[in-house]
Structure P
Amino acid sequence: MNGGPGPRTLVAGDLEATFLPGRGMLGASLRHRGAELLRRVEDLDAAAAKGSTAGIPLLHPWANRLDGLRYRVAGREVTLDPGSPLLHLDDRGLPMHGVPWSRLEWDVTASSRDRIAARLDWTLPGLLAIFPYPHRIELDAALSPDALTLATTLVAGADGPVPAAFGFHPYFGIPGVPRSAWRLTLPPMRRLALDGRGIPTGGEVPFAAWDSLLGEQTFDDGFALLAGSPKFALGGGGRRIVVEPLSGFTHAQVFAPPGKDFVALEPMTAPTNALESGRGLRLVGAGDALRAVFRVRIEPDGPPVVGSPAR
């Protein structure tokens, strides 16, 4: 593994959060009153070896899948090498989640008891072969007694626009409560039509909302966020995890696969495959910046809702 900066643990009230600057600024732990709220963090070395996501990873320079090994944005055509150690491919051979978190070493720029800030300069030849747009990413993690706030800023280099398609893939679970008894709450959105590979086709349909016990329900869906203050929540056992995209995020993915004790609530700055399709893709002009902020808030949970609203 990387020999860079070691783990940094933030503390505020009943919350503790650990980040790994030397390994992608991964959010490796989020504990509330000593109970772990993140999932897939038990063996990070094994996850890194497989190229798997875990905890709270930043997915950059794209979130979720690309449609293939080529894309063209801002006048630059890119052909990806499927054998590159800086890529992870899904079971269909599609590039997944950009450069794996374990391959990216960040520089810490500020650190205190309840905050850490770090930056990643995207200038190395290997990184530019995958995403040929020089830039830097800044990530600021701040902990309060009831919330973790993550602010990500993409600052474009001087030689041209940079496409913004990054996102996060937080894995959450409710300690001591079976998956079937977790209460999942999703806001009104527009659900993206997907093909059999999980790639958006361009269609959208209204999604009224969801507020129900999870039961055996599964999700692997992409959404366009609506204006306002969308909130995603997972609750049970007297505790509720609320994910709030505050600014800069336009899309989200909800991933609750069968037989797994996690739900991923994923804020995204663009829909899946935006680098190839161009849909929903924003370009950050030379020297400009795009800032995206989301918050994970922990609050007391109310009584569960009975029933399964229609999707």
Structure Q
Amino acid sequence: MKDFRGKIGVLTGAGTGIGRALARQLVREGCHMAICDIHETNLKETSALCLADNPHNAAVTSFVCDVTDEPRVMQFLDHVRHEHKTDHINLLINNAGINGGGSFVESTRDEWERTFNISWSGVYLMTRTFLPLLLKSTEGHLVNMSSANALRAVLGGHVPHTAYSAAKFAVRGFSEALIHDFRFNAPHLGVSVVMPGAVSTEILSNSARVLGHNVPKEWTAEEIRATRARWKIAGRTDADQLSDSEVRAAGEKEVEDFRRVGLSAEQAAQMILEGVRNKTWRILLGKDTESLDALVRASPERAYDPDFVDRWRAAYDKLTSTGAT
């Protein structure tokens, strides 16, 4: 699919971040888009931005949808058929996902399962529901958003990330299995699995809203205690000497550092669509993800050793020593 003009695309999680950037870029290229998100206000903003920058007068429709709600997903399918007057689509991008349920030991079951279901079950339900429309196209492509956490199931250095990681490993495995399935049973369809590392998006605040947390999320005494414990595991010797306010400031700096080294949502969207054009089935976003992938592949049995982060930083520095980001 070298050219998106005149094609019909369906995109989940379009309200902010990579989803919004993908929607805007595809519309600019003349792709008719049906977009959905769980947050209506964000979705309306994305729709307005798409329509304001629409040189080919592509059709843009939006639908509020929780991708874990199968009846609602079926209604989204009816919306696409009716509003776009079509029996087929060319592009399905399963982008919706949230963070949460970090610890299988400490997190609540409700939060764990909500995170897992949005990040994995939503991908399955959307693909199962919209596959008949992809099959009716003359050419089509499925894009599933996985994560660097499907390479190593830990957030950053030593932070437990079980629900999200389990979901993203499932997305990765599902996508890779479909490559072979489509080759035999739907050879006109392609598959790409995307593994972003650090990308500057609103996933943390959006996830907090879905899970019912404060937005912006406040630092509780328990979170400060957990941050100290995480730093101790990572070998930070001053964890107990810092005041609560210093721990909070350092934690917020970690988030800012994550944003600083990462890609913008627009850069991520460009790389994803370029991958689709080139029929790339495995799209790694960012030098951080590339270095992580190489390090895990080289020595998988050491991926969870305490010194992994130091080795990862060294590999990242080596990969970016030429000035590339």
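Read the figures in this text as sums done on the coordinates, not as results from a lab. Since we're looking at a predicted model, the values are computed, not measured. Cβ atoms are built from the backbone, for glycine too; each structure is taken alone.
Say we calculate Kirkwood radius over Cα pairs in Å, for residues 83-194 alone for every structure; which of P, Q gives the highest result?
P
From which structure (P, Q) was helix-only ellipticity at 222 nm (-39500 (n - 2.57) for each DSSP H run of 4 or more, over all residues; to 500) calculated, if the value obtained is -1000?
P
Assuming 15 is percent of Cα pairs over 38 Å apart as calculated from a single structure, say which of P, Q it is. Intermediate results must be reported in sequence, preceding the final value.
Working: P: 9; Q: 15.
Answer by label: Q.
Given 1.00 as the derived value for FRET efficiency 1/(1 + (r/R0)^6) of positions 243 and 291 (r between Cβ atoms, R0 = 41 Å, to 0.05), which of the supplied structures P, Q does it correspond to?
Details: P: 1.00; Q: 0.75.
Source structure for this number: P.
Using the calculated result 15.8 for mean count of other Cβ atoms within 10 Å over residues 107-114, pick out the matching structure from P, Q. Intermediate values should be presented prior to the final figure.
Details: P: 13.1; Q: 15.8.
Among P, Q, the structure yielding 15.8 for mean count of other Cβ atoms within 10 Å over residues 107-114 is Q.
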